[in-house]
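No value in this document is a laboratory result; all are computed from the given coordinates. Keep in mind that what you see is a predicted model, and the values were worked out from it rather than measured. Cβ atoms are built from the backbone, for glycine too; each structure is taken alone.
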Structure P
Amino acid sequence: MQTARTTTDYAYILQQQRERAPALARTSARERSDKLRRILTYLDDAGNKQRLLDALHADLGKHEVEAILSEVGVIYGHVNYITKHLRRWMEPRRVATPLSMIGTSNYIYYEPKGCVLIISPWNYPFNLAIVPLLYAVAAGCTVTLKPSEHSPATTAYLQEMMGQLFAENEVAVVAGEAETSAALTRLPFNHIFFTGSPAIGKKVMAAAAENLASVTLELGGKSPCVVDDDVDVSKSARNLAWGKFFNAGQTCTAPDYLLVNDNIADRYVQGLAEVIREFYGDAPRQSGDLARIVNEKQFDHLQTLLDDAVAKGAKVVTGGTHDRAALFFAPTVLTDVTPDMRVLQEEIFGPILPILTFNNLNEALAEIRRHPKPLAFYIQANNRRTVKRLLAETSAGGTLVNEFLLGSANPALPFGGVNNSGIGKSFGFHGWVDFSNERAVLERKFFDLSAAYPPYTDKVKQLINRIYRWS
């Protein structure tokens with residue numbers, strides 16, 4: 001089992017991984033796939049799986065169904081996808097050769113970036129630690145993993161799990177507070193993969209710049225949802241309530257605010273209240289199906305947002321109850337919200353849903369453009385012209401039409417933000433390339449350009465002009 005490390009050990013771990021990295025770079029697709037399958041074998045053990053579910057419940061009060069769906073099952077999907085495609089991904093890719101370069105062959109070789117630092121968050125503490133690790137191992141990298149200090153039970157599980165599956169010079173799990181993350185980012189890793197808030201992402205990027213390390217930043221922001229008047233209100237409201245209140249709204253891709261067409265707004269709000277009662281009962285405080293807020297700091301953030309909105313005139317349609325001692329916060333729907341309220345200015349990251357209405361798409365688009373580009377954008381509409389316009393006139397890391405949360409469910413789709421909501425993409429080939437260096441290789445097979453060498457006579461000049469036209 002890997003032991004907890006002190007600050008003075010971090011550089012030592014990195015040095016050991018640097019020494020191991022060249023050997024890992026030479027490993028085959030089969031060897032790398034076998035390492036990933038060991039992770040599934042570990043999770044196949046009933047005792048190991050139950051301990052993970054217990055850890056997730058201890059950290060976030062997650063129901064077993066939500067934990068299996070979002071934390072465990074997704075790992076199987078990614079491992080199966082990677083192992084199916086890895087051999088082909090690793091093969092050099094031949095690219096076209098222009099006429100002016102006749103006699104050469106041109107390729108892209110994929111090589112591991114080297115030593116990788118992964119800093120994972122607390123909201124999906126197993127999923128968001130393991131998934132990037134899968135792609136880093138598949139790319140042939142070493143990994144230092146720093147899980148969140150706010151999910152200590154899952155962090156302890158990760159330490160024990162990785163200690164059994166990997167030598168520390170290949171994968172090391174480092175526990176600690178925020179200062180540990182800061183210290184690690186100052187070390188000369190080749191690549192840093194960070195999942196968290198835009199504010200901390202900026203600090204990670206600044207630290208990485210000191211060592212010219214590349215970064216992947218999976219951040220967040222205010223993900224909007226537009227609901228047009230041609231939807232099935234009951235079906236859409238059920239879908240939205242599931243997507244918003246899954247994991248008590250502590251999801252970076254959860255809909256952060258709602259824009260509903262005036263024609264159906266009253267019915268939609270009523271439908272949401274009914275669905276919430278159906279999902280969590282008349283006393284959601286007693287429901288075992290609703291996760292808890294991760295800690296008191298996050299709880300206080302949510303209570304401040306709610307109090308600010310109510311003080312400025314927002315109406316609580318349903319919910320609004322909370323219990324700090326139990327870290328319980330009821331699914332809450334707000335109407336009559338205005339742009340000066342903090343719920344429309346800050347990422348909520350919890351079970352509060354502010355609702356705005358619009359008369360036409362121009363109003364909805366204007367509200368969306370007030371905010372930085374989001375990680376996710378949700379469209380609930382059946383008119384293809386409406387869908388195409390919303391896609392054409394907005395920008396987001398990913399977009400789901402008539403669905404919620406599942407943008408991260410397909411390994412073949414790239415996942416990640418844009419600008420304020422993130423840099424870089426993960427999942428599938430995109431995630432594997434994120435941990436790889438695309439190395440350009442040009443090989444001369446025949447012919448050469450010696451006719452264009454000095455001295456530069458008129459004949460040489462004429463030849464170069466011809467070659468230029470062939471490019």
Structure Q
Amino acid sequence: MFPKDFLWGGATAANQFEGAWDVDGKGVSTSDCCTRGSLTSVRHVTYQTEDGQVESKIMFGLDAPKGAKFGAFDGYDYPSHEGIDFYHHYKEDIALFAEMGFKTFRMSINWTRIFPNGDDEQPNEKGLQFYEDVFKELKKYGIEPLVTLSHYETPIALTNKWNAWADRRTIDCFVRYAKTCFERYNGLVKYWLTFNEINCISFGGFMAAGVASRDPLMIANATRNQLLASALAVQEAHIVNPDMMVGNMIGYGASYPYTCNPEDVLKQRKSQYNVDFYSDVQARGYYPNYKLKEYERANLDFELTKEDQEILANGTVDFITFSYYMSNCVSADPEVLANQKGNMLMGVKNPYLTESEWGWQIDPVGLRISLNDFYTKYRKPLMVVENGLGARDIVTEDGQIHDDYRIDYLRAHIEQMDKAINEDGVDLIGYTPWGCIDLVSASTGEMAKRYGFIYVDIQDDGTGDGKRMKKDSFYWYKKVIASNGADLD
């Protein structure tokens with residue numbers, strides 16, 4: 001049995017389902033410049049060169065030419081521009097969440113809907129009003145908003161001005177935006193998250209931070225600046241209302257040594273630092289020695305001032321959240337690494353696990369391991385704020401969507417959460433499966449990879465009328481919530 005006040009719900013992101021990308025004064029964000037991809041084709045980012053040519057480069061690991069000006073251009077397909085049009089369907093969608101029995105709904109605010117250029121002196125009132133209306137609609141049904149301030153969106157104007165988060169000036173812009181949200185939505189929003197999957201900046205600076213470079217020092221500086229901005233936002237929230245709770249969000253997956261070879265074990269431990277570093281800073285308030293040594297070995301001229309250290313120490317988060325979809329194995333053997341790739345090309349495959357069509361290995365026990373790892377290290381309340389199965393859903397002739405595969409995936413993970421709480425003593429307070437309503441995939445930019453309990457009739461070729469349809473998993477999750485996790489059949 002789960003705690004009586006457990007926060008069951010679902011998760012989304014503005015850039016993946018909101019649409020209305022240029023409506024009511026909204027500015028252009030980094031996600032608005034990312035093209036559609038697929039299982040076999042990668043997403044690109046579009047920009048104009050100094051000589052006026054429009055070009056694109058791969059989104060992950062983007063290293064753009066000097067003087068590139070990013071934007072959205074004719075002739076390209078940008079899925080965030082339409083999403084599933086939550087902007088105009090939010091009342092209908094929230095009513096469906098309420099029918100499922102949601103206790104919480106994780107969503108994000110699009111920074112450029114509030115401050116179109118990022119550094120504007122005054123916020124956009126129409127943007128502020130939209131989110132106020134959404135939060136009031138949620139409250140009407142007794143649903144607690146869980147709001148991410150930055151979910152893979154940075155004002156593109158800041159990227160074009162000074163490479164966004166690589167520059168310290170972006171800190172002040174973000175803190176002004178965060179404070180504006182805290183003040184406007186005081187009394188409507190209790191739970192906040194600062195940056196979505198903040199550690200993903202290590203895989204590429206553009207999606208996570210609007211940084212159009214792979215330069216190690218630039219990424220290190222952008223990381224520091226986001227960590228400082230997060231700490232300052234925590235402090236601002238507590239000034240506005242001491243009862244506000246601010247958490248972090250880590251992109252997580254359990255990792256295992258591929259063998260019991262001590263070299264594999266050592267490499268796995270070191271690879272874990274790439275995840276632990278971010279939560280160590282946000283939960284403990286200081287840069288760990290292993291990260292500073294890493295910068296030292298790389299001869300990076302990295303600056304962390306005394307003032308920076310004080311900000312980090314005084315802005316630790318109130319709770320820990322993370323995404324969990326899969327796990328990986330880590331090998332030190334060059335031959336093993338050469339012959340296979342793990343999930344999202346990281347690590348190597350685990351021979352004991354099955355995988356989805358997109359190659360993500362399914363490991364429910366890994367979620368229990370992850371929950372124990374986080375709680376043992378930080379002793380703070382936890383939420384699993386993303387977890388789900390991307391799959392191709394088929395609508396039958398009579399309008400049904402039978403997604404037993406999704407139910408099986410979620411059931412197995414909920415069972416492991418139950419064990420983490422009741423057998424291991426983990427303080428888990430909420431669960432919001434990813435893409436509770438179908439939306440655009442962040443990694444591939446497609447609609448075909450569906451996660452939701454609610455099917456949305458929008459296809460990658462532009463067809464579809466946007467109709468919302470309940471999948472079998474809708475009725476199953478409704479039963480799970482009503483029984484507080486006791487009925488998983």
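A few remarks follow.
- Top of P, Q by FRET efficiency 1/(1 + (r/R0)^6) of positions 89 and 377 (r between Cβ atoms, R0 = 30 Å, to 0.05), largest first: P
- With respect to distance in nm of label points 7 Å out along Cα→Cβ at positions 9 and 57, the largest value across structures P, Q is given by Q.
- Sorting P, Q by FRET efficiency 1/(1 + (r/R0)^6) of positions 241 and 385 (r between Cβ atoms, R0 = 30 Å, to 0.05) from high to low puts Q first, with the largest value.
- Structure (P, Q) behind the derived value 0.94 of Rg/Rh (Cα atoms, Kirkwood Rh): Q
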